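Just below sit the structures, each encoded as structure tokens.
Every read-out reported here was derived from the displayed coordinates using simple, explicitly stated rules and does not represent laboratory data. This is a predicted model, so every value here is computed, not measured. Cβ atoms are built from the backbone, for glycine too; each structure is taken alone.
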Structure 1
Amino acid sequence: MQIQNLFRKHNVGLFLIHFFVFYVLVMFARFLTTSGKLDLCMWQGYQLSFALAFASVSALFDYNKKNTVLFLFVSFLWGAACLCKIGVGMVLSEREIVQTIGFGTVSYVLFSVLLYLTLLVKNKFFALLLKCFVLILFAIVLLPPLLVIGYYVVSDGHMLSSNILLTLFQTNVGEVYAYLAEQNVWLWGVSVTAIVVVSVLVSYLLGHIRVQAHLGKLLVFNLILIVYLIFSVVPKLSSSFAVNMFVRVADTLKEYKSYALKSSEREARLKTLKDVLRTDDEAGLHVLVMGESTVRHHLGAFGYKRNTTPWLSKMVGENKNTIIYPKAYSSNIQTVMSIQFALTSQNQYNGVSLGDSYSLTEVATAAGYETYWISNQMHFNAYDTPISSIFNGADHRIFINDYFGTRLLTTYYDEKLAEKFPKLDENKKTLIVFHLMGCHNLYIDRYPADFKTFTDGDDPRVDSYDDCILYNDYVLSLLYQKAIQNKNFMSFTFLSDHGEDPDNGLTHDYSKFTWRMPHIPFVTIFSNDYALKHEDIVGTLQEHKNSYWTSDLLFNLMTHILGIENVPHDAPKFDLSKPEYAMTKDNLTIIEGSLRVADDDSKDR
């Protein structure tokens, strides 16, 4: 098609046909939303832009049928990813489907025009090099919708989310392996292969559309159109879920990096805080135990049918200073996010950014406590900077798990942590944080054979989980016995990072969320001396033991138990041990505010 023939009647007709075909197809896609009606005025400006882009690129490629079909396929591949939301019962708005199809449209326009520009490069080697680079980028841009569709297939109709993607970045490869071990590996393999094949094949087909580079004026028009789309339209398209979840992952990882980089800045601020923080000189030992993957509904002390917690049940029955909280929720169902919020001054309600927050170990150290972090978890990778910064804020760090690699294994069972209980100067203020491997799947790997107790259930997997809970109770008893040997023992606190739903064969997968997953055990035990000296704290906790609470408020509670005053970002309404505690099921949330505790519809909440 010569440039002088561009506006001939035949070509004008083809242009208009392509324009209206795309416009009508997008309009039809809008009918598929869950709103049940079509707003004829909404988003039509963008529809016009996308239809114009489709017709213009079609004209640039001389109305090549392969290009037309490929363009439609890419645009509506993004739309198909959007429709997965309807498949899982989620809301799909007109705006979102237009945004998502639009993002696919803009990406195809951009890369097809870039590919067209390589035809203008006279040096064949550089032209080929640029062409390969453009096609590789195009294949990468195709991955988001393919991943959404692929995950929908392999997860038996569940939706990929940014939280699931963050899990892959935030945890070690052992956790990923444990997660995959619960999936249909063959189906995953086929799906991943299909995603790669489709991405590469579409990119290959685009690169083999034969067109001569002679439509200079039309090329310039398309370049102007691309500039308009990128600067005026694309920023608004980033709110499309298929794009936004990747943007959110990138922003979160960036925030983690910022948190690590700000460690020296926080240290400088903490030095000034030493003159601000107030704490008495009372020597004392406080122990905080962070469990793993433990749901309270499988603890005998919380009413479970099996006696999985003989030690804790005895403590509840005989020790008046033992308090259990049956309405505690983890703020997240993923380890890193949960611990990040629990052990820093950032929570879901105060608007404090991670970079500006302080960790419990940092504040305790600045307040004059000697601090320990003793863990049976594997070392986290570079993306786990919140946890890394938290344990790096401690004076002493001990890791007993030597394993690295793909299997989530332990060098020792958790009871080994009791042997690492440090010899302490009893005249000092001390905080020890233990991080258990707990009941992380695979359950049978978490306890010695001697603790194989429950064999009469309908599900061997649940039996193994209960054996793990029984062993976890034993580990807690060992740590407690070590703690009370200190003459100035003050408090012993236990909670889990998140729960699981073993009764339904589920671990802690965002896409298969059930309300049991955030139901965690939460326990505080105080010495008689502490209870007498701090009757206000223990008494208030007794009064609030049936209050709703989320684990991201642990920082506020622990700093009060430790007797640290003037803590940055503290507020009485977040502190369960203060009369001013104002959080209820109506204003508490989980998973960064995405779910309300009041909406918990489980029968045993």
Structure 2
Amino acid sequence: MVRLDSITKSFGDAVLLENASLHIKPRNRIGLIGANGVGKTTLFRIILDQESVTEGSVFRRGGLRIGYVPQEVENLSSETILSETLSVFPQLAGLEAQLKSLTQQIQHDATDKLLKKLGKLQAEFETLEGYSLETKAKVILCGLGFQEAKLSEGADTLSGGWKMRVALAKVLLQNPDLLLLDEPTNHLDLESLIWLEKFLSNYEGSMVIISHDRYFLDRLVTHIAEISHRRVTTYTGDYSHYEKYKSQRLELLSRQAKNQEKKIAQTERFIERFRAKNTLATRVKSKIKQLEKLERVEVLEDNHKRIKFVFPQPPRSGLKVVELSKVRKTYGALVVYDQLDYTVERGDRIALVGPNGAGKSTLMKLMAEVISPDGGTLKIGHNVNRAYYAQHQQDGLDLQRTVLQNIEGLAEHETVTSVRSYLGAFLFTGDEVNKKVAVLSGGEKARLALARLLINPANFLLLDEPTNHLDIQSQDVLINSLKQYTGTLVVISHDRRFINEICNKVVAIENGRIREYPGNYDYYLWKKNEQEEAAQPMETPVEISSNKLSYEERKIQQKLQRKKQRRIEKFESEIAHIEGRIQGVEDQLKDPANARNYVQLQELMAERSTLQMELDQKYELWVEAQEGTS
């Protein structure tokens, strides 16, 4: 579909990509990863032909339809949300206008000519799926969190996050051959994210996704393409497999490099020692040529900074951190909470979950006293010191001051060295601390805002989507710091890994009511499914014979599901075995001892090619097994 061959992309003297290659095949689902600023979005622009390459070749299949959702979206029209979404099919809008006009004419003068023309237009409209398109658009928009009643409102009145959902809906509705999604989960709540995940899992085209959500990548992708050191390296498998394989690969290369360095040092000592001896001149020259021709084992250092830091712990609060009693909160005629009772206790690490509009942010704002209840009481506990991180927290940064200056004022009793060390924990090192905030990326600003929040941590943290705009390494920093944190925590997050790592309670909110589940997000899902199954009414003989599966049919279905899972696991085992064999062949190809054995090298290269073909076939079977097509 798309092939980038040995491309180089430069901006003046700065080389962003060098001799980089990427092949996007049909049905590929690729997670594109890399630190901020390495060129992920630029790679998308090259695929879209919005950027040219300095060197190399770019091939695109003829007639390829590409759908692209960027991180930021331009202003939308004043049309309704539904009309704006349907605007990606302008030919249908024109046909629909003609149909309406023609129908009005026929009401006054139903001639054969007009009726024939109407039938032709209706057939064309139906061929283009005009009658089902509006329904599809509504399904996608509602899946992404819009309420159907709101779809008639103006698209230009939406906030940035909701505009991104409309942009995403427009692309999904087009059903292109290749989807390019740049951080699609940043502006979604958990419910919408799960819907998108299910939608994309059934998507028949290819996709390349830039995402910092490991859980999302593990559920969707078949390959990981990492941009690092100006190259693109593609790994087969999901993110967890990539992480494991890359670690093993780097360890192996490191050992090979050390062994090679020892041999090089020995050779150099021999050359230095016997360079002046005429009797050994031939051997010395031979050794020198060997060194010149030697292909060095290159171990590119992991440029992801990993810095450990012990964060200061907050003072101890009373047992009851915040207590809500008979709380009522309304927005006009909309009643969000009525007679709400809930208590947060010291040491709670709570994740608020629920559908869009359920009242998660409202509850957090009540606890933070950003808004006040319209009824009932809200009591803050003894010695409780709160800190609230909202999604607009970055607006509090002083853009004209440096990173260091934005922190120093909050750390009056700390030395510059300790403040620099603290900033290092948030991946600001060296001269980066002297950058003005105005030039920072969105992710860097988010990191700095979190650093300001946590430098003197309160004993009650309220965090609304704290992982937005953070790359995976920055998320690790935040997770590690919050694991050390001994205070009380309430979070709203669409990142399921973040919730699993941090939280010990999940509070589900729906229809103004809350239900508490002890444990992390995985436990909450398991318990919720168990409760939903238990709540289903007992099947009657009439129901069994009509719509619902019988006991025997359910047993057969369960047996088929187990068979499918065994098939998937079989392919995963075979894939791992083949990849191990490929690695063994590659090790032999890199072995200097085989450098002059051309017969063996040809055999190894042929074996490598055969194994790669076998691996590709296994992956196709694995994808089919996942989708239940074989």
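Quick check on the output: 141 is volume of the Cα convex hull per residue in Å³, for residues 352-487 alone, derived from one of 1, 2. Which one produced it?
Values: 1: 141; 2: 133.
Source structure for this number: 1.
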Calculated from one of 1, 2, FRET efficiency 1/(1 + (r/R0)^6) of positions 512 and 528 (r between Cβ atoms, R0 = 25 Å, to 0.05) reads 0.85, and the structure in question is 2
Across 1, 2, distance in nm of label points 7 Å out along Cα→Cβ at positions 64 and 88 reaches its greatest value in structure 1
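Suppose you compute Kirkwood radius over Cα pairs in Å, for residues 48-279 alone for every structure in 1, 2: which one lands on 22.4? Walk me through the intermediate numbers first.
Details: 1: 20.2; 2: 22.4.
Derived from the structure labelled 2.
If you rank structures 1, 2 by relative contact order in percent (Cα under 8 Å, 6 or more apart), which sits at the top with the largest value?
Working: 1: 17; 2: 12.
If we compare relative contact order in percent (Cα under 8 Å, 6 or more apart) over 1, 2, the biggest value is for 1.
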Computing Kirkwood radius over Cα pairs in Å, for residues 192-343 alone for each of 1, 2, the value 23.5 comes from structure 1
Value 107, 79, 59 of Cα extents along the principal axes in Å was derived from the coordinates of, among 1, 2, structure 2
